[in-house]
Every structure is written in C-alpha cells, then in structure tokens.
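In what follows, structures are represented as structure tokens.
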Structure 1
Amino acid sequence: MNEKEKLQISDAFRKRLRNADNVLFFTGAGISSESGVPTFRGESGLWKKFRPEELANFDAFLRNPDLVWNWYQFRRKIIRNAKPNSAHKAIVEFEKFFADVTVVTQNVDNLHNRAGSKNVLELHGNIERNYCIECGKRYDYVEFPEIETVPKCEKCGGKIRPDVVWFGETLPMEIFREAERKAAQADICFVIGTSAVVYPAAGIAYRAKEFGAFLVEINPQVTDLSSLADETFHEKAGTVLPALLERLKEEMKK
C-alpha cells in the first residue's frame, strides 16, 4: 500500500469499528522486527552457533549460567537501542476510541510498555525484568554491568535469571487466564506479526474468534490464521495501523 493511498476496509469491518467497545491486540515478533529487534532465531556472530533451545532453558542456565546470562545481555543491548515504532504508537492511540484496549504479546522486549500502552499482558515475560532463582528477590529494570559472570543476589547469593518463559516452562497462569478472559470479551481482535502456531499463546486468537470477535490479521506473510481472519492485510503493521487509525478517526467523525 502506497502511503498516500487510503486504506481500504470492508463494510463489515467499518461497522464493527464504529460499534466496538473491547479491542484486543495480539502481537508477535513481526511487530518488533520493524523496530530492528531480530527474532532470537536470527542472531548473528557468536550466538549463531547455538540453537535457542540450547540457551533458553533452565537446565542450560544451571549447566552454564554465564553463557546463558551473556546471551541475554547481548539481546538486552539490542532491545535497549530499539525504539517503539509507528505500529506500537498507533496501538496506544487506539485507546482514545474504545472503552477497553488490551495488548496481549508474545514478545519480551518491553516495547509496548515503552510506547505507552496502558494494559499489556506479557505471555512470555519481559527481558527487562529479573529475579533470583533461590529467594525470588526482584531485579526489575536494572542495568547490570557488562560482566562475563552471572550476577548474584545481594540478599541470598543466588543466581539472577531473566524473567522470561524458557522452553519447558509454563506461561504465567494468572496472566494467561486474564488474556483468555479479554479474548472472550473482544469485539475486535487484531493479530499482528505472528504466525499464531506456538501454543498455548496462539490459542488467544482462536479463542477470540470462537467467542465472536471480528478477527483482523496484519502480517506480510500468509499464515495458518489467514483463512480464519475476517479481514486480512498482508503488509507491515507500521504501515497498516497508522492508516487504519486515520480511517477510524474518519468513521468517528461520521
């Protein structure tokens, strides 16, 4: 879509936009890639030698905590240099037009919060948060020095780990249940930058559809969800969401 072109939407979508109260944004790695955040399957340099499963699990952390910690420090540095993009910012603007807007994200990069979204449910945790594996003391939003050894808890001396969901770990159930509740209430569910194939997180989009939400997919690629979507935009979220926001403003004026 040319930036000067008006975003075309169906009459059914237009009607739902006018009457919606509860809106859910379900986001994946694609929205953050537009901010320059690579998926951890695409890391370069030293980390290309490792499969994510070899680093992002608790057993690997116990075997070689320094290696795993340094990988996350490497990822944090990339994320801290990234900035919320036009898609993140547009989602924040949508809060002005609907009674309830919730972001359910599979991303751990904290970009939705940094953009200013008020209600963010992080299914896979947040790389900017950490805690001690022994006593649970929190070390959130702490910039640890660039050392090659895993930091130790000042309270008990235990190892500090990132507060992210590793392979083999369950999602934070309280957050997941709240995400399911919001999905069941949604009038519109936007599925952005995710193939929606990684479970149980992917179930959020299908739950929203099951409970009657109008499903809108925004993804440059065709996915397994594309055939189920009521409206599909095979373009980048950073292009579609700002344009959709302008269309929404026009509809509200009417």
Structure 2
Amino acid sequence: MCRRKDIEQQLLGQLAQLSELPRPLLGHRDSWQNQAIGEPHCHPWIQLSYAVEGILTVETARARLVAPPSRAVWIPPGVTHGVRAEEDTLIRSIYVSADVLPGRPCEVIRISPLLRELILEFGQFQVEYEVEGPNQRLIQVLVDRLAVAPSCDLRLPWPEDIRLHSICSYLAAHPDCRFPMAHFSADLGVSDKTLSRRFMTDTGMTFRQWRQRSRLLASLPLLEKGMRVTDVAIECGYDSLSAFISSFGELVGCTPRNYMQRLG
C-alpha cells in the first residue's frame, strides 16, 4: 500500500508540472496516465479512463462510475476525480485536449470492438508522434468514434445532503444490507415518502432505485473475479437469483452468465 501511494504521489507531481498536452491526444501505453491514481486530482484536459482488462472505478464528488472492459469513463476538464483498480488491471487511458471534444459530461461510455482496437493501436504511438499522414488519419477516426460513443447507466450519483450521503456510503460499502427504507427514515426522523423524495431531489433516483443501482455496480467486480452468479446475488443482497438476473439484464443488457463469458 505504501509503495502504491508513493507511485501515486510521483505521478501527481508529474501531472502538476504538465500545463498542456504535447499533442492533442496522448495515450502511449508506457506513460503515466496508464496507472490508476486514487488520490483526488484534476487537470485541464479530458481523460478517457479505460481498462482493456479488469474494472475501473472513478470517484468524483457527485458520482461513482464503474467501467468493465467494454466501457470507459469520460472525465471532462476540471472535474476532480480518483481512479481505483486492482493491480492486474490493464489500463489504456487517453488524454484529450479540451477543444478537441468539448461538451461531453462525466459519464460511462460504451467501447465498441472498433473503438477498442483504435485505442490499442493509438497506445503504440510515441508521446510526440508525427501529426501527418497515417497517424493523423487514425487519430481522426478515433476522435470521430469517441464523439458518437453511446453513454450507459453505470453511474451511481452521490447526494450533496450530508445525511443522505451517510446512508449512501453505508449502502455502497454493504451491498448485502437488507435493512428496509423504514430503518433509515426512522434514523432521520422522517417518513419513507419524505426520504424517497429527498433521494429523488438530490440524486434523480428514489431510495429503491439508488440501492438497486449500487448493488448492481457492486456485482461487477465480483463477477469479474469469477465468483458464481448465485453467490454474487447473495453477496449483493438480492432475495433471489431471478431478481438479480432480471435487474442485471436491465442495466447491463445481458445476463450475468453471458457477461462472464464475454470477460473470458
């Protein structure tokens, strides 16, 4: 842990010295942006945080965003964030000058097979690559595909209300928690209806929707580690395997078993 912190501090120091990117896009496989930096930081360019293998989790003040291999997190300029990943995660992130692809919010985007190959090929470019000829044509296709990459719902919004934030922190850390909403509303001295309304105001979700999203995002790293689907459902607080499979399909677009097969 100390060694990882030392590396993070070194990388943050390098970030602080870089006022602008040496090229409109930067993504060399051996450069420092291919390391997860958990310490909150920000920079004046866009970051596409992408893992070819493994799962990335990006934390901002207002959301937790989870990206399995077929997804990536788009982080706009100036957004303070930290990135977490297991040590064996293979990261191939890209930094993009703010004027190249402006306007996209902080969100999870879908990485198509074509876009994946473009990112991997771009990762072979030297940091100060030639900007003419074949390199420029590949970069233009990469930029075009990033511009139209669809967003997806692997985002868990954090409330600003400190009382709701405390509840959310507990639920995110304990996805198997089965306390009903009444348990939390009683602690706050409000009705279930009031608590759900506050969740909707602060996060855009009801209490039930927020907890379900939290559980589903918690299931992704467990599936990625090869845990049995039934065990994942129990670990994430589902009353039945069928309920987990149904909810997972609505969010991810496939069954947990098919998701694991794609990882393999």
Structure 3
Amino acid sequence: MADIVPKDQSINFEDFKNENGLIYWWASEFMVMLGYDDIHSFKKAIDKAMKACISLGIDCLDNFIKEQNNGHEDYKMTRFACYLTAMNANSKKPEVAAAQVYFVEQTRKFEIIIERGEEFERLMIRDEIKEGHKSLMSTATKAGLTDHAKFINAGYLGLYNMYNWQLAQKRKINKKFLHEYMGRTELAANLFRITQTEEKIKNHNIKGQNNLEQTHQNVGREVRDIILKNTGKAPEQLQQERKIPEVQKELKSGYRKMQKADKKKNNKKKF
C-alpha cells in the first residue's frame, strides 16, 4: 500500500479498482491514497460523502457497500462514492488536494463542473435548514406563535437589516429561492440563526407572538455581528453562488453517466 500515492503526490487511482460484477475501490486502500492513517478517521469523510449522496436522492447502499475485507469492516466504493469522499475529505492533506484536482479533471468527462468541496456542504446545510425550519416553527407554534410570516421576517430583520422580500428584491430573485443561491458561510449563518432561536425559546420558556418575534430578531442580530466580525462583510453583501438545484441536477446526471461508463468497461472485461 505504500506505493498507492507516489512521491510526486499524483494519484494512481485507476490501478486500484476491482472488477467483480461491479467496478469498485476498497475504502481501506482509498484512505491510504488520501493520506489517512486509519479507517476510523477516514470514516468522517465517508460519512459526509454519504450525507451528500442522500441530499442528491441517490441510494447510499448502492455506492457504499459495507463488507468484511481481510477480517476487517470495509466498504466497496463506486467511482461516484470515491469522488464524493475525496471532495469531502480534508483538503489540507496534500494527498487529498491532489485527489481533488484529479477528480475535478476526471469528472469533466461526465459533465460535472464542480471545483470545490464547498458545493457539497451547501447541499447538506440546505437540507439541514429545511429540517431546522420545520422544527423551529413547530416549537414556536407551541409557544403561542400565530403569525408565521412576521416571525420569519423578524429573523431576517435581525440578520440582514431587512425583510426577506427586501433581500430578494436586492438580489433580484424570488424570495422562495433565497437559500438556493447562498454560499456555505451564509447558509451556515442561517442554520445557526434557526437552531439558536429554537434553543432560546425552549431554554428561556419564551411565550407569545411579540416575545417570539423579538427573540428571533435578537438571535439574528447576534449572528449578524459574528458574520461582520469574521468576514468583514454584512450577510446581505456575501457572494451568491450557483443555484443549488442546478448543482444537484449536474451531479445526478454525472452519476448516471459514471454508472453507465463503468458498466460498459466491466462488460468488456468479461469477453
């Protein structure tokens, strides 16, 4: 395994594939390519990749197949699983950085034009925001919320110094799609606003429409101050990114093309 990653850090990925009814790579070998010492630390990257898979509506069990290998728990990983894992691994490792460059170049063949792991984090944080919003609204309703729109806008007023429709107007998009264009930092800020507002409502036993609105606005203001301090920009000034559904569509289409290409290769090998 010592020769999996050459000294020049170029990845020799194709040499380590296995073909047995399925083209796959063992996670235990792939982790060495990416500069990890043990499967437990590498599992964090795999877990993130699995979450990205779920966000795309792609079956994890078809791409991360848990099996025993030489007496140890391991995974058979498809090409797409390896791609997701590399893009969600620690890019501070030179092996990971080299692998990411490799996969960005290779996946262009499948019309996947994603150059940063942040795109996958955007997908996952957006999903967390959806679930977090449902939970917050349920908690607030139980605490006496009656006007949902005013409550939501109180959070935006705190975080952005404007209502959601004003932010949408400023960005020239429909307010329904505000989250779809946000970058990782801005999405994370909104997730933090949502989760911390819910925590405050529960822990401080906040009750009634006015108090709930004020709490949401105050938490939004606190998050705004953090963003200003750490980025030097107000949240409404943060750069917008490609629309998340476009990224999802690109990845799902690329996944199907990868599957088709590897099936062809595997079938040719048999004859």
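Rule-based calculations on the coordinates, nothing more; no lab input. Since the model is a prediction, treat every value here as computed from it, not as a measurement. Cβ atoms are built from the backbone, for glycine too; each structure is taken alone.
Hey, distance in nm of label points 7 Å out along Cα→Cβ at positions 34 and 242 derived from one of 1, 2, 3 reads 2.1; which structure?
The correct label is 3.
Could you figure out which one of 1, 2, 3 the value -10500 for helix-only ellipticity at 222 nm (-39500 (n - 2.57) for each DSSP H run of 4 or more, over all residues; to 500) was computed from?
Structure of origin is 1.
Just checking, which of 1, 2, 3 has the largest value of relative contact order in percent (Cα under 8 Å, 6 or more apart)?
1
Using volume of the Cα convex hull per residue in Å³, for residues 74-153 alone, single out the structure from 1, 2, 3 with the greatest value.
Of structures 1, 2, 3, the maximum of volume of the Cα convex hull per residue in Å³, for residues 74-153 alone occurs in 3.
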